[in-house]
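FYI, it's all coordinate maths here, none of it is from the lab. Given the structure is predicted, the values throughout are model-derived calculations rather than measurements. Cβ atoms are built from the backbone, for glycine too; each structure is taken alone.
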Structure I
Amino acid sequence: MASPEMNLLFILTGDIYQQPNVPVPRKINWDRFFRFARLNKVPHYVAVKVLEDKELDIKPDIRQQVTAIKKSEEAKLAKLRPALEVANSVFEQEPHLLQKTYLGYRFATHDVDFLVRDLGRARRLFESKGYQPELWWDNRSFEIVDDGFLEIEVYDKISPGPMSFIDEEIPWSGSREVVVEGVPMRLPSVEADLTTFLADMNFRTHEITLGDLLYLYRLAHEADWPLIAGQAEKYNWLVPFHKTIAILNTFHRRLYDEPSPVEKYFPGVAQVSLDLPFIMPLPHLIGALWEKGAKNLIKLPGYFSVRLKKSHPGLHRIYSRLVLGYLGQPLGKYIYRK
């Protein structure tokens, strides 16, 4: 059973995908509610909904708090459009896809990610416009940092890290056009988008947020799921793929009292609680990393960081600085050295 705060999140985000069948909460801990909203990538969306909802009994001090959250998120959103415009102006006719930034609703992400065909050429294009690309330590991507817009990260592999999950041509085949903050953008194919999110849940972020969940459900009807499963098998992550689909199927049944669009292909379900963000169980994660190669178990410290972020944010900051900040990069360079 979900908490009252989570149930309110489900209800207020109902028009992103579909209205959930959950009880209407009577009493809300607003600090807890907005902490959950931030962790689940929906703070701006639900702040707007809370302020618009006439049926919610909100005290004046809470309304002020919600208004402040909305303004803070809009300040971040104000830097999103310039970042997209800069990227379009720099790339011009150079093919580029916006990735892991668009969720189908207004969301103030901390950076914008672009997939390109040729990383070296993309870097030279930014340099020709007066920007100073900073290569990441693994030389697999670069970033542009500027006070006037969100950080831009550019890479030429759909999974810029040391692991691969999908053929590199699939994102470009069937790419889609959308408008983000008034700026036309192209996204990877539906199959590439879904594969990226599913792989990230297992190998990078180790969690399923509400924002990710709703985006996946919206795309699920359009996807070639046998193709995605074939890619998971080809790149040695079929077992965690099926386990993750089972979790998504279970959440769909609990939220909407009906099967997910994916169940007709993969009917598995899981024994999990409706607690978002959902942190992947440790045995699941160890199995996934082991399937991709034993050396990938080096990512386990990142998993514990995710758990701390959800349950102990203060300790998480210390852990991230000491363990991930000082040890993560040197270990990564050693383990994944070319």
Structure II
Amino acid sequence: MMAKPGVPLLLRRQTFKAELSAQSLDFQSLVGRPARYDDGCMPCVMITTRADDREADYISLRLAAAGIPLLRIDSDRCAGAELVWDVFRGIVSVGGERFRPRVFWSRYFSASSINAPAPDGIAHYVREQWGAWAESMQPPMDVVMVNRLTGRWQPSRIAQLAAARKAGLRVPASVVTTCPGLAPDLIPGSGDLVMKSLGEHLIEETPGNAIGLFPRRVSRAELSDDRTVESAPVLVQEFVPSSGELRINWADGEFVAFRLDKRSMDVERLDVSEVSIERVPMPPELTGPLTLLCEQWNLQLAAFDLLDTPWGYVFLEVNPAFDWLWLENHVEGRPVSSAVCDFLINAFEEVSS
């Protein structure tokens, strides 16, 4: 008989906690946007994210240097903002300034980060409405919408695995269940297993206060002994030993690959302080399958995570909203930053001409 749910296994022994600052460091928000107008509106690149998005900060600076305004709406700063979205004319007014987005990228905008100092019912309403706005923010078809077919959980982790497998990539054996103790009987082999979130890798208990929801490695014996029916489903996969990971960034036709070497094949989660990071050539056997996935999901900007194993590469996931500055801090130049910003600038100029 299964036991009543307690603390979910994935939440046990999670030690990572972080305070996510809502202070803006965005250059254009702090200093001002380039004076560029068309029919009383400011044509712009629009990004929905949150204040601690350092990649968006970098993009803001690069766009300013190119004379392109950035309209950035941060979820942890949006409550109480004066916003009007003229849906069919494609005009967004914020604080009395009229913008016409020409390129749109949804990144880390999260309703759970919205600080709504109000009674619980009203606070829930505020987060629900802003979250719905972010999901429905679909500019007109003449606007370049980065990764148009993706959303907060789209493509889902399961859809990613299925598509990668169909494209010829190896993927870990996987089960989704509210009964983790049954997973060892469903996943072939005798090795350890890994429990993973179906959603984000961070969750906010309160706005700005995040806890990690990182993969947890467990033995089959430990998992088999757990007879709990958990309160939410979780992803359970075979543990695949690896000497390192590949983070392959994609920018509209260009791959930029990095290798992250682990000290031990038994570590299931990378700690940046304990790995060496280097830029490496794109493995030719991955070009075709990953390009196919980008075309299938209509991805212009994304990052793929794969394990490097003695038996070949194993696909883990793709991230349509991704970080790259932490990788570039370990190599010469800004190869991903340049590719991303060049794409945004060129897309803006082409659609504005």
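Can you rank I, II by relative contact order in percent (Cα under 8 Å, 6 or more apart) and just name the one with the largest value?
Numbers: I: 15; II: 18.
Once relative contact order in percent (Cα under 8 Å, 6 or more apart) is tallied for I, II, the winner is II.
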Report summary line: Working back from -7500 (helix-only ellipticity at 222 nm (-39500 (n - 2.57) for each DSSP H run of 4 or more, over all residues; to 500), computed), options I, II, answer is structure II
Query - mean count of other Cβ atoms within 10 Å over residues 115-122 from the coordinates reads 17.8; which among I, II - result: I
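If P(r) over Cα pairs in 10 Å bins from 0, in percent comes out at 5, 23, 34, 28, 9, 1 when worked out from the coordinates, which of I, II was used?
Working: I: 5, 23, 34, 28, 9, 1; II: 5, 22, 31, 25, 13, 3, 0.
Answer by label: I.
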Query raised in the report: Where does the value 0.20 come from, among I, II, when FRET efficiency 1/(1 + (r/R0)^6) of positions 11 and 27 (r between Cβ atoms, R0 = 30 Å, to 0.05) is the thing being computed?
Result: II
Requested in this report: Kindly point out which one of I, II the value 13.2 was derived from, the read-out being mean count of other Cβ atoms within 10 Å over residues 59-66.
Outcome: I
